[in-house]
Structure 1
Amino acid sequence: MITAYTFNGTSYDIQPLNLEAELPPNILWLDILKPDENEQRWMQQLFVEEVPELDELDDIEASARFYRDKDGLHIHSLFPQRLGKEIDGINVLFTLRNDMLISFREDDLGLIRLLRHYMRQDRVEADNAVDLLLEIYELKIEYISDLIEDGYKTLEQTAKQVLQVEELRQTMSDLMQQEDGNGHIRLALYDTRRALRFIKRSVRQQSDDEQRRWIDEMLYDVESLLPHTQFLFDKINFQLDAALGFTSLEQSKVIKIFSVAAVVFLPPTLIASIYGMNFEIMPEFGWKFGYPMSLVMMLMSACGTYYFFKRKGWL
């Protein structure tokens, strides 16, 4: 699906692109989502050098994510998106050509829907492609900030549950999801910093003072958010260590009970083993009270061992 965004000077017009018609002269943004065969053939007319492929969106080397060619300025950017309790990363390719922005993606992105909603309400002040791209990155940074705040709230809840045996499994699952989500957030912040620096260098001559100041402010926001992700990692690791330590403590209590039980019953077992021998000359076999005496000895030895453990504070 290809959506065309045009700007008439006061408002935005959003509609699906007609592949049979020519591009309108005042087009500001082309958003390409999972193109079909007809749309891919049409994209061959749009791009001079090379038509983007979906499998190229996940490339991690800088030369493949930030570069310039005859088609314009290309920026691969990683956007975090919450899916239920999990956070996933979605790659989007932006191409900045003259005064038109082209975005290419394989998954639906909530941030794009939010921007579309703002544009329909005339809450977006972007009359050129660079401003629109910077607007997207500003929304991205705000969204990342909200995800970090949600991470703090979640860790406050898991901190209260980490020492509760009945909720330990769910707590461990929540902590693992937080660790994975925080990793996506941190990668998105690093990617955003690289992208903004690349934009600042590449459009230095075309950009005005306000755009450069806008980029500097977003870079400052990114730098201020990165320590929070590290703090979240430390807090997640601390809670995971606490949960594992608590689990080990509970297991050691069970093992301690079995160990004490084995030691307590060791002397009675020894006495029973002695009188279980089948030798002919054992004086106690002829005693009238031999059997009651052996039972009393086993009981006294077990109680004595238990009393010794109790006095030492091992129970």
Structure 2
Amino acid sequence: MNFEIDEGQRDFAKSIDAALGAADLPAVVRAWSAGDTDPGRKVWATLAELGVTALAVPEEQDGIGAHPVDLVVALERLGRWCVPGPVAESLAVAPVLLAGDERAAALAAGELTVTVAIPGVMPRAVDADFAGLTLYGNAGEVHEGAVGATHRSVDLSRTLSDVSATGDGWTADVDRAAEFGALATAALLIGAGQALLEQSVEYAKQRSQFGRIIGSYQAIKHKLADVHIALELARPLVYGAALSLADTAPETARDVSAAKVAASDAGLLAARSALQTHGAIGFTAEHDLSLWLLRVQALRSAWGDPAAHRRRLLEVISV
């Protein structure tokens, strides 16, 4: 069995990297944190041009109807570049909740961004002030959401808003949407962890201490090698969860939770190791590393924190 992504998927990832690499994402994230979402909207327009916003939308709704693995490939790259906004919600969750809804075509075209709140797994909506539509899902029914009080996330580029249901609802597979939310955040965490590792490796090659490049010390080498191993072990679990979701397999809950736990742990290890490698300078607001450090912390709790997914794993395994 081949567990590698294919050439087309690798080329797609490279096209996303090329586009986002030219967009100065650290500056975009800082502007977003300060309330200026215009640079971020240009990034989202670029994602629409690349077809990223259409990946999970069915073909009959003017989307691509791509396999969940293709979605994971894209989301990992978006995590790598720290793209701001309701990424998991708009790209992975909303297509499930808007299945059969005419608004899905606008979602695919990038003309509409969506954020979502689902009690129990994502009680507050991310970046509702940016999204064109806020949805509230619960017990198999979806409503348009009324946005209430807004709170700051640990990640200064994210806002979290209270949401209540309004108007008439419609039936949708809210549980499946929540699984896609957890899968999406797992993929984003893998990408963010990879970015932290890459930045740490580059810094370790340049920083000198006691007359030696710090990357020559065994302690640094082993620390960063552990991060690499953790990411490489977590990534197949994320792809495996995508396969389970595609097949609506009985093991979906198990596989999604395993992916979210492994990606969360790998992301946290990457964040800790990056901060230890860089020292205190890495957590200053002026240093780009801080953007990924805070994003990892925010994503770990999004769509079910590691403790919740561990509990679900225990429940599934013990059945």
Structure 3
Amino acid sequence: MRAMLLVNPKATTTNTRTRDVLIRALGAAVELTVEETGYRGHAASLAGTARAKGYDMVAVLGGDGTINETVNGLLTAVGDEGDEENPSAHRPTLAVIPGGSANVFARALGLPNDPVEATGAVLEALRDGRRRTVGLGQALWEGQSRYFTFCSGLGYDAEVVRAVEGLRGTGRKATPARYVNTALRHYLATDKRQPAMTLTGPGIPTVEGVFMAIISNTSPWTYVGAHPVRPTPWASFETGLDLLGLKRMGLVSLTTLIRQILTESDSLPAGRHLVQLHDEAEFTLSADRPLAFQLDGDYLGERESVTFRSTPNALQVLV
């Protein structure tokens, strides 16, 4: 089996010694080519090359951002017509080795959060032929599109992602505590009086007056340390997209929601101010002013309209 390993040398939770151990372990099981990412978008380019050259597997050692780029490279490579019933059969199998701070996609797949243990799990799956076919989400805006593995968002949550990315640019790590502290501070600055968004979609009643929206391809949405956060607990890789929107941003409404999504694993959050969708193929969020937009924890600027689509059977993943 020919495999390409994409390594983010700046991955948060790995070092040179760990990377060398993982590379030797994978290299003993497959015919391995190792490529380091050097700039934003590099993983997508390398993954596209791997697919074009007929590699059987693409493995990623990195965080959710590197994994997202890799997935987009695998899905948007030249010759993407594939098999409409099972498009994943025409793409290299994906192997995920978590190396970031949150590793939401890897953990949602049930992989260990430790890169060494995750490598062992991947090698066992490779030996036993265990593969899981997963669906993805796709966001489309202004003639552009990008796939996401676990979540996207417009509004407050994306504002927090933007703020944390700014802190990372100054050399600070994106720890769970930093996300929580940033979210608390940023809540004071976000608009809590003038909702900007309207939700529309095929067969979906129009909803106006939405402050923020979380779009999920799986659950959990994220983690606070080891604790899962589940605003859309019914979301999964085998169904369409889920959404949780907020029509109020008051402190009581928000703290009630936070308590529910932190403590209740299977029940939908309750509240008349909530907008909820489950297993949808497509919907659009439009805003009367530009809003912060994030995808798999990557800030992508401000947008006034984004359409979200479900992409079933997109990839096969070793688990």
Comparing relative contact order in percent (Cα under 8 Å, 6 or more apart) across structures 1, 2, 3, the largest value goes to 3
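When volume of the Cα convex hull per residue in Å³, for residues 11-162 alone is calculated for each of the structures 1, 2, 3, which structure yields the highest value?
Numbers: 1: 139; 2: 106; 3: 129.
That would be structure 1.
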If distance in nm of label points 7 Å out along Cα→Cβ at positions 203 and 227 is calculated for 1, 2, 3, the one returning 3.0 is structure 1
If distance in nm of label points 7 Å out along Cα→Cβ at positions 107 and 283 is calculated for 1, 2, 3, the one returning 8.5 is structure 1
Calculated from one of 1, 2, 3, distance in nm of label points 7 Å out along Cα→Cβ at positions 115 and 259 reads 6.1, and the structure in question is 1
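None of the figures in this text is laboratory data; all of them are computed from the coordinates on show. All values reported here derive from a predicted model rather than from experimental measurement. Cβ atoms are built from the backbone, for glycine too; each structure is taken alone.
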